[in-house]
Structure formats: C-alpha cells, structure tokens
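Listed next: structures, encoded as structure tokens.
Each value in this text was obtained by applying a stated rule to the coordinates, not by laboratory testing. Keep in mind it's a predicted model, so treat the numbers as computed, not measured. Cβ atoms are built from the backbone, for glycine too; each structure is taken alone.
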Structure I
Amino acid sequence: MALTLPPPVRDDLAAYLKPRRTNSAGLRWTAPEHWHVTLAFMPQVAEDDLDDLVKRLRRAVRRRPTLTLNVSGLGAFPNPARARVLYAAVHSADPGELRLLTMAARAAANKAGVETGRGGFHPHVTLARLSRPATAAWLNGLDPYTGPSWQAEEIALIRSHLGEGPQRRHRYELVKSLSLSRTMRVPGDG
C-alpha cells in the first residue's frame with residue numbers, strides 16, 4: 001500500500017538527482033517511475049485474500065482526508081555511516097493524519113488476514129540501494145533538496161515482483177487505486 005508521486009514531483013526529484021547519479025559508483029538506483037511512499041508493506045497477499053483486502057482498504061481510506069505532501073531532504077538507512085539504502089524524506093502538512101492513514105492501512109490488512117511488515121513508519125522514497133553497507137558521508141555535501149508540494153488524493157495497492165524487472169531489479173504492478181475521499185464537515189452542514 002503506497003502513495004505515488006505525481007509526474008511533476010517525480011520529474012523535479014529526478015532532475016535534481018540526475019547529475020548526482022553519474023558519479024555514484026556502487027549505488028543501484030531505482031527507476032523514477034517506481035518511486036512511491038510505502039504506507040504498509042505486505043510481504044505476501046494470497047489471491048484468496050485480495051478481494052477482502054481491497055474492500056477493507058477502501059472502507060479505511062475513504063474515512064481519511066487528502067494529504068498535502070512534499071519531498072525534502074536526503075538520508076540513508078540505517079544511517080550514513082553504514083548506508084544500505086539512500087532515500088528522500090517525505091513530509092506531510094499534517095503528520096498526524098499521515099500516521100493515521102498508515103495505521104488504517106495496516107489495520108485493514110490485518111483484519112483481512114494479511115500480515116504487514118513490522119517496524120516504525122518513516123515516510124520516504126527509496127532512491128538507491130547498496131549491495132553492502134558503505135559510508136554515505138557524501139550526503140552531507142549535497143545541496144539541500146525541497147521538492148514541490150502535492151495533494152495525495154489516493155493510495156495505490158502495489159504488488160512487488162522482486163528481481164523480475166530490468167537488470168534483475170524490482171518490477172511493480174498496480175493492483176488497485178483507492179481514493180482518499182473523506183471531506184471535512186463544516187459545522188452546521190447537514
């Protein structure tokens with residue numbers, strides 16, 4: 001379950017990274033068209049569980065409002081001294097609402113009998129992976145990046161096919177898009 005980046009946001013980040021990608025040996029860069037913000041990682045979803053999962057996710061997300069987001073800052077997991085993943089941080093105008101959306105997605109999956117990945121939620125876009133831990137101290141030398149804001153109006157249920165893409169990278173398949181459609185009620189309105 002993820003939030004996807006609209007083309008103008010994705011293109012802005014890709015343009016920022018383009019000159020930096022050329023002199024970054026050892027990094028396996030993810031394709032910009034695959035960039036997304038994972039809300040709930042579901043390692044295995046059986047075909048038999050998919051309809052119930054979609055129904056429960058639809059119910060959960062229609063209660064959530066749209067979100068104003070932006071990509072700002074770069075970092076490395078688990079940390080710059082032992083980097084395995086290079087990421088771009090994602091920020092919300094309402095961080096509490098983003099966290100509630102994540103919790104709703106995970107709860108819906110669990111109610112459908114689908115296991116979700118454990119661990120804390122750190123909203124980010126994975127930009128590159130390293131095959132072995134390395135120092136990413138060069139992150140400190142990068143110009144700060146702040147991308148344009150966007151309105152996230154839907155979430156995407158995405159299936160990952162590990163190692164099935166070009167050059168044995170991940171291939172992603174959109175299974176379903178679900179609207180964030182709760183509207184804020186104005187006091188006194190019906």
Structure II
Amino acid sequence: MFTALVPPTDAVEDLAAFLGPRQEAGQDLRWTTPEQWHLTLAFMAEVADRHLDDLVARLTRAEARRTPFDVTLGGGGAFPNAGRAKVLFLGVDATDAEELRRVATGARAAAAKAGADPDGGRFHPHVTLARMRRPVEATRWIRVLDAYRGPTWPAREVALIASHLGEGPRRRPRYEVVETFALGRAQT
C-alpha cells in the first residue's frame with residue numbers, strides 16, 4: 001500500500017498528450033501508464049489487515065491537520081542519477097513545498113504508529129514515468145521532460161492505495177483507492 005496525491009483527469013490528459021509521441025522514441029523504456037501516475041507520500045510494503053483500521057484513523061487525523069495547496073508537474077529527473085538512470089521521473093512544484101513535506105511526514109508517521117512501517121528514504125516529490133531494465137544515460141530524456149510544465153491543480157486530498165502486483169495491463173500493478181483523506185478539517 002501507499003499514500004499519494006493523485007493528479008486530476010485534466011492534468012493526466014495533458015501529460016499523456018505531451019508524452020504520447022515521445023514514448024514511441026523511447027521504446028527501450030518501460031513507461032508507466034496514466035492510471036499509475038501519482039506522487040507517493042509514504043510507501044508501506046505490507047499492511048496487515050489488523051492494522052488497516054488504525055492506519056485509516058491515523059491518516060484521517062494527520063491529513064486533517066494539513067492545509068490544501070496547489071501542485072504543478074514539470075521538469076525531468078532520474079534516479080539514481082542521469083548517467084546511470086534506472087527511473088525517469090517528472091518533478092513536482094508545490095505552492096507550499098513545506099506543507100507538501102509535512103503531508104508526507106504525517107502520512108509516514110501515521111503508518112509507523114499504526115504498525116504499517118513505511119519504507120524508503122528521504123522524501124523526494126516526483127511522479128515516476130518510466131523504468132529501465134538496466135542503467136542508461138538519460139540526459140536527453142531529462143531535457144525533453146524539462147520542456148514540460150503541466151496545468152496547476154489543487155491538492156485537496158490524500159489517497160490510500162492498494163497495489164495489486166501483476167494484475168494490471170501487461171502484468172503491471174493495478175491500483176485500488178481504499179480511502180481518501182481531506183487536507184484540512186472542512187476542505188472538500
């Protein structure tokens with residue numbers, strides 16, 4: 001499972017229109033599908049059923065303490081670096097970067113307190129676009145992605161998503177939104 005900000009349909013469609021013709025040139029890359037595009041806040045490799053109710057309650061409280069902000073996707077990057085890229089990603093620009101960090105920190109803390117230990121290192125906001133089977137030089141792709149700046153959209157809720165490995169198209173993960181949590185007590 002993971003918690004994430006999920007871009008709205010218009011932002012996904014805009015990015016898909018930009019990437020579509022470029023993906024054909026990158027047939028050596030394993031592109032993620034638009035249904036998979038999200039900004040991961042906290043990743044939990046395993047969440048036992050007995051922890052799920054507590055996790056939902058803690059995420060509800062944690063995200064109610066946060067305030068909404070606007071997000072824009074744009075600019076390219078690669079993990080671990082451009083010279084030996086295994087992941088190609090799109091950057092995230094938030095009108096309140098500190099609040100975005102707090103949303104992620106709150107989600108990780110809620111998961112840890114609920115017994116669903118979060119994985120991963122330091123929070124680096126991004127949307128994964130492609131994975132590589134072996135490390136590649138990705139400077140050209142990063143330059144292409146640097147030309148993209150998507151529409152700004154309001155981040156008003158966090159989603160708790162279950163990942164069903166191998167159940168999606170081409171044996172990729174299928175994502176299922178389990179619950180959503182409003183940012184701020186009275187926000188919709």
Structure III
Amino acid sequence: MKIIEIKKFVKKAHHPQLRKYPKNTPYYTHLFRVANILSENNFDKRVVIAGLLHDLVEDTEYELEFIEKNYGKDIAKYVDFVSEDKSLPWKERKEKYIERLFSKDSPIESIVISMADKIDNLEDIGRATNEIGDEFFNKYMGNKKYQRWFYNLFFEKLTKHIHKNKNKDIENLYLRLENIIKKLSFN
C-alpha cells in the first residue's frame with residue numbers, strides 16, 4: 001500500500017466535495033493534513049492510511065467492507081470508530097460518536113486519528129474566525145455555541161481517557177489540541 005496511491009484514491013473518492021472554509025478548497029486537503037499530522041507524530045503507516053480514509057464511510061458511497069477488503073481489518077476498525085452515523089440528528093450523532101470513541105472497545109489508533117482530525121478542523125476554524133470573525137459560524141457551521149459544546153465535550157472525555165490510560169504517544173497531539181482550544185476560547 002503506497003501512500004501516494006491512497007492519496008490519489010482519496011482525492012477521487014471525495015471529488016467534488018469542498019471544505020466549508022476557505023471557499024472552494026477541495027475536501028481532500030483536510031484528509032491530507034490529518035495524515036500529515038499523524039505522520040509528523042511518528043504514528044505507523046496503518047494509522048496514517050486510516051487518517052486519509054477517516055471520512056470515506058461518512059462522506060462517500062464507500063462502505064467499511066470496501067476499506068477492510070482493500071486496506072485490511074485494522075484500518076477498517078480504526079475508521080469505523082471515527083465514523084459518525086449521519087442519519088441521526090446532529091447533537092445525538094455527536095454524543096454517540098464521542099461515547100463510542102472513548103469506549104473500552106475503541107482502539108487508541110482511532111482516538112489518535114480523531115485528535116488529528118479535530119486539530120485540523122480547529123486550526124481551520126481559528127484561521128476563519130481571524131479572517132471573518134464569528135460570521136464564520138453563522139455562515140458555515142450553524143452555531144458557535146453548539147461547536148463549543150461539541151469540542152469541549154470531546155476534550156473533556158479525551159482528558160479523562162488520557163489520565164486513565166497513560167500513553168506517551170499521544171501527549172504531543174493532546175498538548176497541541178489543548179492549545180488550540182484555549183486560543184479559540186472554546187473552554
């Protein structure tokens with residue numbers, strides 16, 4: 001499995017999806033940044049691949065079985081635990097996502113992928129709010145209050161999980177996420 005080939009696949013699979021901000025940014029750039037965050041923090045190739053594929057089930061017609069068949073059981077499991085059920089209302093979907101992600105069955109690799117995803121999303125939110133202010137939330141994200149609720153709940157559960165399950169591998173990601181949340185006044 002060559003990363004370059006997986007990037008080509010991801011680019012095609014998510015075409016023509018766009019990020020909410022900056023306008024007209026291809027969605028796959030987010031997936032590439034998540035994979036880069038994981039790679040820069042020395043996570044193994046399977047975690048980096050799962051980072052590239054983490055939104056495939058949620059946002060395309062591809063299913064978990066496709067990931068398992070083409071990339072393996074471990075990668076499919078990692079993606080499964082970071083995939084939300086988009087058929088549910090927003091708040092319920094977010095609660096179930098967090099509950100499952102921080103359950104005893106969730107692999108640490110999924111938590112790491114989710115952290116890298118949140119880091120990239122929050123860094124984008126920071127850039128957007130610096131450029132256009134809270135109008136960003138009204139225009140692209142619904143409501144700042146709900147986003148704050150979600151990211152604070154995520155970080156609270158993450159903090160409890162980390163204190164319960166000491167893991168040096170995720171400390172750098174945790175500190176980076178904590179700094180972003182503080183900068184955005186999400187806590």
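Given a value of -21000 for helix-only ellipticity at 222 nm (-39500 (n - 2.57) for each DSSP H run of 4 or more, over all residues; to 500), point me to the structure among I, II, III it was derived from. Source structure for this number: III. Comparing distance in nm of label points 7 Å out along Cα→Cβ at positions 14 and 30 across structures I, II, III, the highest figure comes from II.
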